[in-house]
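Quick heads-up: structures coming right below.
Throughout, read-outs are computed from the coordinates displayed, never taken from laboratory work. As the structure is a computational prediction, the values presented were derived from the model and not from experiment. Cβ atoms are built from the backbone, for glycine too; each structure is taken alone.
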Structure P
Amino acid sequence: MPHKLPQVSGQSIVKLLKRYGYEVVRQRGSHIHLRKNDAAGQHSITVPDHHTLAKGTLDDILNKISLVNNIPKQDLIDLLS
């Protein structure tokens, strides 16, 4: 069953990622680059710093975070809502 994605900003995603150990590495234009180092290795992700993220972009970011951190996607959606 598909989950309804909330409308969130790039800053909301950055705040969520910081809760899971990601650090802002740099920002170039409207794109924020974050990185996380752990025992499994290094994971980098780029988040657009937009007022409202497109649904497809948000879905892709949440899928990547879910897979790398072994967190159910619905839990991430609940935290953003």
Structure Q
Amino acid sequence: MQTFQIRNFPEDLKERLRARAAQQDLTMSDYVIRLIRSDLDKPTMAEWLARVEATIGPHPELNLTGARMIEEARREAGLDVE
């Protein structure tokens, strides 16, 4: 297994990670690996929208896909859309 180094890591984040890892009876390394794995297992917004579009298909009355409707709603709300 490779070593992974993060430069200029803020001390306050390090302490928070240390505390969270201790709460779960994990080493900091194991806790960080679990966090990264969990994040990477989630689809990106673009991947999720593509799945929604493939599943739902076009809206019959508005001629919009479910994914596009969600994307437009997020954009109107000022949320980032990938």
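Structural remarks
- Entry that produces 1.8 once distance in nm of label points 7 Å out along Cα→Cβ at positions 29 and 53 is calculated, selected from P, Q: P
- Test item: Kirkwood radius over Cα pairs in Å calculated as 16.1, pick one of P, Q: Q
- For the structures shown (P, Q), relative contact order in percent (Cα under 8 Å, 6 or more apart) is largest in P.
- Source structure of the calculated read-out (distance in nm of label points 7 Å out along Cα→Cβ at positions 21 and 45, 3.2) within P, Q: Q.
- When helix-only ellipticity at 222 nm (-39500 (n - 2.57) for each DSSP H run of 4 or more, over all residues; to 500) is computed across structures P, Q, the figure -19000 traces back to Q.
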